[in-house]
1. Work out which structure the value 2.8 belongs to, where distance in nm of label points 7 Å out along Cα→Cβ at positions 38 and 86 was derived from one of 1, 2.
2. Among 1, 2, considering only mean projected area of the Cα convex hull in nm², which has the greatest calculated value?
3. One of 1, 2 was used to compute distance in nm of label points 7 Å out along Cα→Cβ at positions 30 and 94, and the result was 2.9. Which label is that?
4. Assuming 32 is relative contact order in percent (Cα under 8 Å, 6 or more apart) as calculated from a single structure, say which of 1, 2 it is.
5. Out of 1, 2, which has the highest value for Cα Rg over 2.2 N^0.38 Å, for residues 46-101 alone?
Structure 1
Amino acid sequence: MRKRTPISTIMSTNLVTLNIKDDLVTAEKLFLEKKIKHIPVVNNKEIIGMLSYSDILRISYADSTDDEKGVDTFVYNTFTIEQVMVKNIIMVPPYATIKETAELLTKKDFHALPVVEDRELVGIVTTRDLLKYLIEQL
């Protein structure tokens with residue numbers, strides 16, 4: 001395993017993003033259709049927040065039941081993406097090493113980090129990306 005491999009070699013670049021004006025119904029639809037767990041919230045190409053599927057499930061927990069695929073639209077229309085997203089996000093540059101990024105994910109207990117260069121979102125790295133990399137190395 002190479003110690004200085006940059007995160008840009010394993011990050012996802014085919015990004016699904018949300019705008020602050022989108023609603024949580026749209027967000028849930030994207031989570032389910034794309035089978036993803038984290039979506040960066042952007043203003044143009046600048047990241048302003050991160051929304052995870054668990055964030056929206058948390059606000060709808062009391063309203064959902066085991067037999068529902070989605071959550072009641074009423075709950076989602078009660079909150080905005082801005083209210084639910086994480087705003088103070090930690091980002092990494094594309095030249096950060098895989099090791100540095102893995103350590104950051106572990107210490108902060110995150111499952112995804114946006115990859116940003118010159119204030120522009122260029123990728124996202126998840127624990128799944130790191131596990132795939134590890135498996136390839138073995």
Structure 2
Amino acid sequence: MKIRNSSYRLSDKRFWEKIQKQYGNGGGTYELYCMLPKTNIVPVQRMLKADKSGTLYIGRATSFLDRVIELKKSISPNHTSSNHECGVRYKDSEILQEKYPYEHLYIELHGTDKSVELEREKLKSYVREFGELPPLNRMA
């Protein structure tokens with residue numbers, strides 16, 4: 001099982017404070033996944049094989065604070081935002097919400113000034129390995 005670094009729990013009350021402390025206004029790429037207590041990442045069934053890293057979404061941000069706040073608000077049961085397509089797709093599916101509960105969703109951040117290139121490579125690599133995009137991504 002892959003251990004994820006620079007990960008933050010979406011439901012953490014200090015979520016923004018922790019991200020701002022580590023990244024300031026910086027950005028990069030990010031991956032959404034679900035981890036149950038005792039560090040058990042929830043695998044995702046894909047076309048070619050199970051994704052044991054549990055990646056639900058791969059995205060990029062010029063500023064983590066700006067883009068990730070949109071993601072959090074769009075997924076959170078306490079908000080009604082539709083500013084991030086990942087959250088819209090997540091909220092449209094009760095099955096996804098049951099299998100990957102909000103209180104167990106995490107985001108892993110990868111700081112870089114080459115977010116477009118890194119996101120593109122991460123998505124291509126994911127498709128090569130699993131035969132399709134992560135479940136909450138879609139073709140642009």
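Every number in this text was worked out from the coordinates using simple rules, so none of it is lab data. Please read all numbers here as calculations on a predicted model, not as lab measurements. Cβ atoms are built from the backbone, for glycine too; each structure is taken alone.
1. The read-out comes from structure 2.
2. Evaluating mean projected area of the Cα convex hull in nm² on every structure, the highest lands on 1.
3. 2
4. Answer by label: 1.
5. Structure 1 gives the largest value of Cα Rg over 2.2 N^0.38 Å, for residues 46-101 alone among 1, 2.
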